[in-house]
Each structure stands twice: as C-alpha cells, then as structure tokens.
Structure 1
Amino acid sequence: MSVDPIAPPTILCIDDDPGQHRSIAQMVAAFRRSRYAVEFALTYEEGLERLASGGYAACLLDHQLDERDGLELLREATASNPDTPIIMMTSPGVEADEADVAASEAGAADSLVKSEMNARVLERSIRYAVKLGSTLALLRGQALTDELTGLLNRRELQNLLQNEWLRAVRFKRAFSLGFADIDHFKQVNDTYGHPIGDRILKHVGDVMLTTLRRLDRVARFGGDEFAILMPETGRREAAIAMERVRAALERSPCLISEQELRIPVTLSIGVAVPLEDGADPEALIEAADRRLYAAKNSGRDRVCTDG
C-alpha cells in the first residue's frame, strides 16, 4: 500500500458540540475537489490557544461557545494571528444577516448557517476563505516590508518599537535600538551607479540578518540607514551585537560577479537604550541617530554607545 508523503492542510473546528464535530468531519471527508485533515477544539480557551499557534489552512468557529461569544474569540484570534482565515458558523435561530455583518466586521472571511451547511457549501466556503487569506497575507507582507531589501520598513519598525517600549515599561524588560548607516554611500552611488548601490543595500541587509538573532528585528529606515531592534538586550550586549555586525560586514565585501567588482562596505552604528537615553520611542530614535553620527564624526566604521 502506498503512503502519501505530503500531509493535507489542516482545518481547525472550534465548537462546543461533539455532534457538530462529527458532522463537520463527514462533510470534509465528502469534499470532491479538496483534501483536508480536521482538528477539533471544544472550548474557547483551547480554540484560542490552537489558533494562536498557527499552522491551519482555515478555521470553522461556532458563533456561541457555552457562555462565551465566538465573535470575541474571533477578534482575539485575528489580532494575534491574522493569517488563518476564519469562517463563522451560526445557529438557525440567530438572525442571519445580522450575524453575517457582525462576523465580517470582526474579521471573518465568511459565515455559514449550520442548518444550511453541506459538503458542497462548506468546501466552497473553505476554498474562498483560503484564497482570501493568502491574498491578505501577501498584502500584509508587502505593507510591512521594504521592497528592495525585503527587510521591515520604517512604519513597521516604529510599530514594533512602540510595542517593545510598552512591554519594557510594564514588565521592566530590557531592549536596545541600533541605528546603522553605510559609510560613504553617496560616493559608491556616484562611482558605480544606483543599481550597484541597490545591490549593496541588499547585501548589507542580508549580512545583518545572518549575523543577528532570529529574535532581533532589522528594518531599512530610509535611504542607506538601517534600524535594529534588539529585545531582551542591554547596552553592553547590544554593543557586542552591533560590533559583530560591523565586523561581519567588514569581512564581507559586496561581490558583483558580472562586473568582477569587489566593493568593500563598512558601517557606522549608534546604540541607545530606553529610559536612560530617551523618555519615549521618538527620543530613543533620536538618541540612536545622534550616536550614529558621533560614530561617523569619530572616523566611521565603528559602534558608538554613548555621547
């Protein structure tokens, strides 16, 4: 007997009625054009935990879970993991139009009345939700990243910085912000042209990503300036991390093989930590930027953590 090496995508069904679980399993097994595995959760808490973990192609969510409102879970789930499309299932007694509007406003990809569900209707709804989810995930990714380098963009970095600041203030958790700028980048553009300059920007971003932790967040802040958000990192540890980035780039010239170019690239980097160097996120950015220019003014190709 042959075994399919590729596991089918999984649908999560959150419903407090075991009978509904059996009905959903039978419908999914009867799909004509799609193949899915199904997992089930009986409670609000279990459903939210599973949704937050990700990995599901779509989710079927009951409009009412015991005394808990499924719309409340929907809002929480879309806030923590917006990439899983959710289909709201309502009971026949619930006003269909009102429930459909409420589900849509809360972030549902679609809504179905349980009494009207069958294999054909469910398969079509899941197909639509998965397609919509993929499109929205692509758009979110484009909105959060810099088109040239693939790094985070300035807006997303500022959002993450605001969240990290609030976490640091509330839970007394350390973090640091690094600002880096390519030395003599204008001269590089003037000498080799902007297409080569773009290759260098991409090269710098790649070196940063491979040198830093997965926990760290790297953004192209503008032009040839990069921002590095380092959670759980104090000033000393941030200085070490930024020196590691600086040294890695110094050892890794940008190679343009088709033109046989080997272009050396160096960085000047400034580091700032919350509260000590700035009373709010904007002030922290200014402090890191100020130290970046202190590094440039003191000779470039170095990390500055004070001044």
Structure 2
Amino acid sequence: MSHTQIGSFEIARAVELEFPLAPIRTFFPDLTQEMLDAARPEIPSGHITDDDHLMLSFHSYVVKTGRHNILVDTCCGNDKERPSRPDFSHLNNDYIGALSRAGVTPEQIHFVMCTHLHWDHVGWNTRLVDGKWVPTFPNAKYVMARREYEHWDAIYQSGVDNRHRNGFEDSVLPIIRAERAVLVDDDFELETGVWLEPCPGHTPGNVVINLKSGDGRGVLSGDVIHHRIQLLHPELSPVPADSDSDLSRKTRTAFIEKHAGTGNVLFPGHFPAPTVGRIESRPGGQGFTYEAV
C-alpha cells in the first residue's frame, strides 16, 4: 500500500475494485476517434483497454492528519441492489481488508467525508447487518455538503425514478436516521488544513476537499475529473454521469487551470494506478499532462 505525504498529513488509497466501465466514446460522446488515437500514446497502459473501454478505479482515500483519521468517499458497497448497474449489484468485495492495508479499521475512522452522493461514492457508508443497513464506521461522523444532500433528498421525496435513488436510500438515509450525519456549507473547514470547496456540475452540491500541511498542498477531486483523457481535453464531459454537462466543463477547466504548475498533489476519484500526481501545462497551451508522484 503506497502512501503520500502532504506535509505531516499521510494519505493512502484503499481500492475496492477496478472495472472497464464502458466504451470510452460512449462515456465521453464528444470524443472523436481522431482525438482518442492522438491521446492514447500519452495515457498509461491499462487506463484504456485494447477494445477502447475506459478503466476506472473505485477507491477511497484515508487521510491521517495526526488529529483525525478521515475517510473520503466510500465506493460502491457490498450487497447493494443496483437495478440500472447490474455489474455493481450484490458485490462481495474485501473493502474492509483494503482499509486495513491502508492502516485503519472501521472503528478508527473519525470522519467520513463525501465529495458528492452518487451511489459509487457512498456505498460503504453502510453495511448490511441482520437485514438492516447500519453505519459501517460506528465512531465516525459523516460530513456531507448540505446543498448536495438537499438536492438528492428532494429527488428521493418526489418519488422520481432516478438511478441514484437506491444509493440514497441504502447508503445515505440510514446515516441520517442514525444521527451520524453532519450537513455543512460548501466551504466547511473540518480542521486546520482540511476544508471543502464547491465545484458544482457533476452534481449540484459537488465539492472537492483541500489539504494543506506545512509547505504541502493537495486536493481530493472526487468526480471533477474521471479520466486522464480529460486533462488533454477538459471540455469532455461524461454523459449521463454529470448533472449539468456545461457547468461541469466550466468548473473542471477552471479546476485544472487553478492547480496546473503549482506543485499541488491531485488525488483523483477514479484514476487507476499511477493514481496520484501533479497537473502540468503542455507547451503551447495544448491541454495538460500528468506527472505521477
């Protein structure tokens, strides 16, 4: 298990699964074959399969600040019913083992932080015990952006058949009922050097999580960027993953430009290994490169 240092903070990646999710040109409908062919030499082997599927990693980050153990995004979860995504239904993954290899047990997590409330980022918020969904992390508070929670709660209450409804029902509402949730503003600071920043588009209340310790800076970006091809083409938005594709393009482009060349370490939500890195500008302003750390 590799660990990354941001000043005195230690960050480890806990992988639930890696999966060839979909044909890359289906996921990014604005991606042409010519763009894909040109991008392929700059993308590491395994990030795009031989039959042009994009490989995504579903992982969490464990952030140890010295004061708290923080878990960011909790992947897909075991035993969950996902009618619209049968490949993710009734999983039986060793996620708890992955956390152990990252250096924590569920009981040692102080805070769970959710960049957004899609099913593949909240699944291990809960686990099935005696037929009931209960918090996986019994001593943790679950930090969620209030704007994000209210958006999905309104959809749930409306009864609209939405593909994220199941995830909200089995992985978010049990946390609310157990009184383990903390709903916060989009710029909430958990402790010195750990704070939220709004980055809407993928979802209405989507946030990134900033880290600062000593001279080190990092950012956990959730689904602002799904795949390395978006660094070459920030205008590519995944459909139908984004709630607002136009806004997603704007916030993603601004996010990449903000962090490019700064030395800030990016902890993306779905990049396979090499996962963690720094964004650099390409000569001539033709997109961006990624330097693994």
Source structure (of 1, 2) for relative contact order in percent (Cα under 8 Å, 6 or more apart), computed value 16: 2
Among 1, 2, which structure scores highest (criterion: mean projected area of the Cα convex hull in nm², for residues 105-272 alone): 1
Top of 1, 2 by distance in nm of label points 7 Å out along Cα→Cβ at positions 89 and 113, largest first: 2
For 1.8 (distance in nm of label points 7 Å out along Cα→Cβ at positions 25 and 57, calculated) the corresponding structure among 1, 2: 1
Test item: distance in nm of label points 7 Å out along Cα→Cβ at positions 161 and 265 calculated as 4.6, pick one of 1, 2: 2
Distance in nm of label points 7 Å out along Cα→Cβ at positions 209 and 249 - highest-scoring structure of 1, 2: 2
Label whose coordinates, when distance in nm of label points 7 Å out along Cα→Cβ at positions 137 and 233 is calculated, return 3.6 (choices 1, 2): 2
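Just checking, which of 1, 2 has the largest value of distance in nm of label points 7 Å out along Cα→Cβ at positions 193 and 217?
Largest one: structure 1.
Of structures 1, 2, which gives -15500 when helix-only ellipticity at 222 nm (-39500 (n - 2.57) for each DSSP H run of 4 or more, over all residues; to 500) is computed from the coordinates? Before the final figure, lay out the partial values.
Details: 1: -15500; 2: -6000.
Working through the options, I get structure 1.
The numbers here are math on the coordinates, done by the rules we state, and not lab data. Owing to the predicted nature of the structure, the values given are computational and were not obtained by experimental measurement. Cβ atoms are built from the backbone, for glycine too; each structure is taken alone.
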